Each structure stands twice: as C-alpha cells, then as structure tokens.
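Read-outs throughout are calculated quantities, based only on the coordinates presented, and are distinct from any laboratory measurement. Bear in mind the structure is a predicted one, so any value in this text is a computation, not a measurement.
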Structure P
C-alpha cells in the first residue's frame, strides 16, 4: 500500500507540474515534445508521413503510439494518458516481481524516479520503450517472451536491441529466433502501412554532436571559460557548431563500439555467465548513452528502468 500511495502522489505531482497547474521551473517545456508528437500524429492520420522531416528520428512503431495518443485525445492529453498507463504497467510489473522475490527495491526506485529526474518522465516517448525493456528483463528466463519484448522495444526505439547481450547461456538461438521473427513480421506490417517507415535510419548519419553529450563537454567547458562556442537547433536537438565536432563524434562512436564489442566477447566466452542479466543490460545501455553523440535528459528513464 505505501508503494501504491507513493506512485499516486509522485505521478499526481508530475501531471500537475506538466500541465502547469502547480509551479515548476520552466514547466512549459515539460510536455513540449508532446505537441510535436501530436502534430506528427495529425499528419499521419491524414496519410502524410514524416518522410523528409529531419526531426523524425524514430522507428515506425513509434508512429503507432503517437497516433494512438492523438486519436484518444489531442492537445497532449491522449499521449500523456498513455504514457501514464505505460508508467503504471512498469510499476505493477516491478511490484509483482518484488513480491515473488521478496524484494520491493526495484518498484521503490521506479516510484521515486520522477523525483530524481523530474516530471519529464511522462512528457517524452521513452517510457514506452522502457516498458518493453523492463518486461524483457523480467522474462529473461523465457526465450519467447524475452525475444518478443526486445523486438517490440527495438521497433519503438533502437536501443533495446542491446538487451540481447543479456541473453542467458544456452538460450541464444531461441531468443534470436523469436527476436528476428517478431522484428521481421512487425517491420513488414509497418512497411505495408508506411512504405518508407525506416527512412529515419538515413537521417541518423547527418546528426551532429548534441550539447548534452559527453563528447560535447570540452566545448561546453571552453564556452564557459575564455572561448565562444556556437550551437544550433538541428534534427530535433541543440547541437554544437564548431570545428572538430565530426572527429569527436567519430571517436566516441568508435569507443562505444569497442566497449560493446568487448562486452559481447566477454559474453560469448563465458566470462559473464555468473553476472545478473539485468546488470549486463544496464552496462550495455550505459555504454551506449555515454558514448553517443546524442544525449537527452529523458534517456535517464532507460537507466532507472
């Protein structure tokens, strides 16, 4: 009961803050992305897909979520309602798992997440992807459910594919089969609905160094000191506009690939057989976040999940 009351209280605070009913610094930006989601969804409802929109950086299943929120109720309400449902689903999954394992810490941490990272948790798309990731890890011992959940998460946003590194020993072929089959079937259905639904992949190559990324830290320090570093709003984010950013982006990307490659090598050689699958998944996600040229505060939802 205390956990449930805590979830209700914290989410009430999130909603009241996001809709501007109580004070929160710069609260107008908490749900600002939802207006963009609704704009995309309105166009999609009229069969106009964001094919050449540089701000569209999502796999095709994301469009289904945006459209569902828009059709349920426009003006951010529909999306935020669905985000709250996804958030509640994560909480209930963790509560149930906690009862089975006699450990309420995961549910307690998730309940506190908005107090740590702010009300932005329900104003961004990432909570839906995190639901798929949490479900996958809770069913890590069941190859079919584990593979399907990762595939659904990957069709929403690419990063859940990293959870394949957490596959238990002896079930890799089954997990990969279920993942590949679900991903292929989902991709086919979404492509029939939207023929260029994977066009976002091409846009990823053009993205620059986002100001929140670890790679942008030297530029931020230089800008805070004697230098003057420019930035510009591009591809749905504020990016550093300065010499050397392409080299920095390449270096941190190569570092990330090297670290993930090392993690994969340790996995296949059995060095991590005694490790908790959730710990392996968390490490993979942290590597991808720290070495990405794109980083946003809402990515912390992945970490807490």
Structure Q
C-alpha cells in the first residue's frame, strides 16, 4: 500500500498521455465555446439588464400578462411575473447580459458530459490491459493485484475530478470572455413555498457542480466493475450510460414502493435536497446524508464485485 500514491500518479500520467483523454477535455472546451457563441447571439432573454432593468422587467411583465389574458402561448407564466416583481421591490438588478457566474451556473446541467467521459475511462482502464496484452507484464510486478486494481480505480476518480474542474474553469473563463466579470456578487433569485429568496450565484454554482460527485462515483464504479468482470469496455460504457440516462424514469417507477428509497436511482439526484434547485427528493423522509450513504454502499458493492473477479480469476491467461 505504500506504493499506492506513486502507482496512482503513474497510472494518471499514462492515462493523460493517451490521445483520447486529451481529446475529451478538448471537446469540453469546444462544446462550451460553441454554446457561448450561440447563447450570445440567439438568446433574447440575455438582453434584459443594465441601467434600465426595472423598466425592462415591467415591460416584460406587461407582455407576459397580455399573452396570458389573450390565451396565447408564452414561455413565461405568472411565476415569472412574481419573480420580476420581487426583483423590483428588493432592488435586485439583473447583470446586463449575464456574467461569468451566471453562465457557469446555467451550464451546470451539461456536466453529464463529464460523467460520460469518466465512464468511458472507467470502462477501458482495465479492459485495455487485456486488449493490448499488457496485463501479464502488469501482474508479474511485486505488487498485489488488490493494489493494482485500487490504483486504477483511484485513477478513474482522479480523472473525473480533474475533468470536472476543467469543465468548471472552462465555463468560467469562457463566461468571463463573453459576458464579463461585472457584478460577480449578484444574487440568484429562486422560488420557495413561502415566496422568493436569494442566494449568491457563486454558492449555487458551486453546489450545482458538487452534486455531480455522487453520480461520478457510483456510475464510474459501475462501469469499472462491468469492465473488470467481463473485460468489455463496450458493454460497460453502454450499460452505465443507459442506466444514467434512464435513472430518472426508473427512480420515478420504484418510488411508488416503500423499498424504493433504497434503490440507487432514487438517490442520485442530490439537487433535490437544496431549495434553490427545481427538484425534490422522491421520499419525504429522505435526507442528503441518507442518499450519500446509499450511493457509497452501492459503490463499495460494485468495487468489491470487480475486486473479487480480478483477484480470484486467472486474469493473466
């Protein structure tokens, strides 16, 4: 175990020397840049703000109300009118065109890209050793199989964290270039059962990104387990991403039963435990700690299953 830190670092360097790993991070930058260009040129809602923000919000309210009175379609409803009135009454100006924080916060939903890339790495880091025929060379070293497997698993988690950090930094830098850094202390307005509240854009942005860590852990570990057991990265990638994409639907289905709270899919949306996100837990008695412990237990089970096959099977044959 004393060799574990150096093993993880060597595995990470080996991973980052592979063209695919760098390409994935480069793709993130290109996707965010393209999104910023489209948002800057075609998102009319970003035109609200500046010195005349109060008059603009009042005009927006009038337009929304007129459409509602005439039975016309409006992308905004009465809730938007209430939010605008709350801003006017509390002198909560809207940053003109947004700023780096608002851009970073609005792109938090796109962090699923990070999860998918992490799943790809998790699914290939062990199976590629078999594919390239390097598994025998790896196992003849005076290091236990358990340590080797753990080093690869920790490398996957490290890659996921680095990619998430890169996603966050790219977001903020691109947002700063396109929208500036004025009014970085602006507040985010959100709706509660008692009306409207405010929170700093910085805090809600950080929480948005941190809530992805649970999914990174559990689905990354799932892909790692499948790849280790079946030596197939295609199966690991396909099944893990499929379960991630359908997790919300599966969670809604099992939430009809009391035992559903112990199913992985009813615990992956950690945003439901924070009032400033449009999400709710599936069960009233669920807590953030309960979901974190549940995800940790599933991750341990997944890893232990992969470890059992890797250490007991004749993997060098």
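Structure above, values below:
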item: Label whose coordinates, when Cα Rg over 2.2 N^0.38 Å, for residues 13-164 alone is calculated, return 1.10 (choices P, Q); result: P
item: Identity of the structure behind 163 (criterion: volume of the Cα convex hull per residue in Å³, calculated), options P, Q; result: Q
